[in-house]
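Please find the structures below.
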Structure 1
Amino acid sequence: MATIALFHSVLGPREGVHDAAALLRDHGHEVLVVDQYGGRTFDDYESASAHAESIGFPALMQLALDATAGLRAPFVTAGFSNGGGMAEFVATARPGEVAGVLMLSGALPLQVLGAQWPAGVPAQIHYALDDPFRNEEWVQSVAATVREAGGGCEVFDYPGSGHVFTDASKADEFQPEEATLLWERVLAFLARVDATAAGAAVP
């Protein structure tokens with residue numbers, strides 16, 4: 001099974017992030033929840049964004065690298081919202097060690113990170129269609145970059161406007177049916193990545 005570094009959203013390590021980790025563990029995966037906020041969480045995006053900005057993106061990126069330093073390759077990076085960018089960054093900073101990347105309501109163009117996508121690393125991008133933080137140009141840029149580097153990239157769109165729509169603790173955004181479908185797709189991705197890492201193929 002896969003080893004996964006899971007990055008929280010800009011709202012911090014909320015209950016929904018730990019619920020996601022529990023779900024993945026229930027399916028046999030090993031999950032490291034990376035806490036970049038020292039346990040602090042937020043309910044609103046304005047306060048959360050201000051906190052992230054006070055830390056600074058370079059510092060958050062370094063925290064992401066430091067937290068994953070002990071993970072043995074190959075592993076998968078995954079992240080919600082701002083954490084999607086962290087998942088991308090760790091993959092670019094540790095080429096040959098990250099086997100797949102899951103971007104859940106968050107995707108940053110590689111130009112923003114000042115990095116190149118590692119050759120052959122596959123990815124999934126999941127977004128609600130009416131997510132107020134969705135930047136379609138960025139989504140398409142990331143998908144194109146992954147594909148150009150020889151990694152398959154699946155982009156999944158969901159009806160609704162929830163940003164962290166898998167988080168049941170964020171009642172105003174939670175979309176249970178869409179969340180269920182997202183996790184089905186994520187688990188299928190992890191099975192393929194795990195099989196590839198083991199030198200097998202999933203039919």
Structure 2
Amino acid sequence: MEIIEQLNWRYAAKAMNGERIPEEKIGRILEAARLAPSSNGLQPFEIIAISNRELKEKISPAAFNQPQITGCSHLLVFAAWDQYTSERIDGFIAHTAKERGGDPERLERHRQSLLNNFGRMDKDQGYAHAARQAYLSLGVTIVAAAAEGVDGTPMEGFDQEQLDAILGLKQKGLRSAVIIALGYRDTEKDWLVNLKKVRKHREQFVTELN
């Protein structure tokens with residue numbers, strides 16, 4: 001029940017007060033993001049966690065000067081692989097072998113399956129799939145932040161090319177997919193803070209087939 005209460009408490013804060021999130025809390029939120037589900041466990045994305053104020057100010061124009069960018073404690077950028085490559089898949093298989101051990105022949109079959117499923121995607125298809133995996137982690141991040149009493153405002157309103165250039169993502173084979181501002185709501189400046197949370201009623205939202 002506590003998580004439902006926290007999800008009722010959370011909303012997409014429109015203004016944040018600049019207070020820094022304690023390291024233990026941001027650590028748990030990032031760990032939850034790391035443990036989020038991902039197709040085949042590939043995790044074809046990275047998270048760039050930005051707390052440096054100067055860098056957030058540099059990013060702000062690329063995000064249309066939305067106040068959460070500079071008012072947040074941490075800005076998380078979910079950056080997806082720009083494409084699936086045999087090198088990346090081989091790296092995943094090597095990491096799996098190191099962590100789990102196991103039958104090399106079975107891992108080779110898994111490698112070939114991944115190459116067949118993902119290696120044939122073109123760059124647009126690969127990025128789109130990788131970005132969807134990043135969104136799975138984003139959802140877990142939002143819930144984890146709420147559980148910690150931290151506001152999380154997910155944002156798609158930014159210029160991808162500008163943000164990628166600022167962070168040097170292209171050189172790393174990454175493209176920004178979505179960002180989330182983590183921090184604490186500014187109760188004096190946020191017009192949304194005291195408004196009732198509005199969602200569809202359950203009967204409008206869920207179809208149960210028993």
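Only the coordinates and a few stated rules stand behind these numbers; no lab work does. Fair warning: this is a prediction, and the values are worked out from it, not measured in the lab. Cβ atoms are built from the backbone, for glycine too; each structure is taken alone.
Work out the source of 1.2 here, i.e. which of 1, 2 gives that when distance in nm of label points 7 Å out along Cα→Cβ at positions 14 and 158 is computed.
Computed on structure 1.
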Fill in: Structure (1, 2) behind the derived value 4.7 of mean projected area of the Cα convex hull in nm², for residues 70-109 alone
2
Worksheet item: Quick one: mean count of other Cβ atoms within 10 Å over residues 118-125 came out at 20.8 when computed from one of 1, 2, so which one is it?
Response: 1
Worksheet item: In terms of Rg/Rh (Cα atoms, Kirkwood Rh), which of structures 1, 2 is highest?
Response: 2
Worksheet, complete the sentence: Working back from 18 (relative contact order in percent (Cα under 8 Å, 6 or more apart), computed), options 1, 2, answer is structure 1
Worksheet item: Out of 1, 2, which one gives 0.75 for FRET efficiency 1/(1 + (r/R0)^6) of positions 38 and 182 (r between Cβ atoms, R0 = 25 Å, to 0.05) as computed from the coordinates?
Response: 2
Discussion item. By the measure distance in nm of label points 7 Å out along Cα→Cβ at positions 6 and 102, tell me the structure among 1, 2 with the highest figure.
Written reply: 2
Worksheet item: 36, 32, 28 is what came out when Cα extents along the principal axes in Å, for residues 30-133 alone was calculated for one structure; which of 1, 2 is it?
Response: 1
Practice prompt. Using distance in nm of label points 7 Å out along Cα→Cβ at positions 62 and 94 as the calculated read-out, with 1.8 as its value, let me know the right label among 1, 2.
Written response: 1
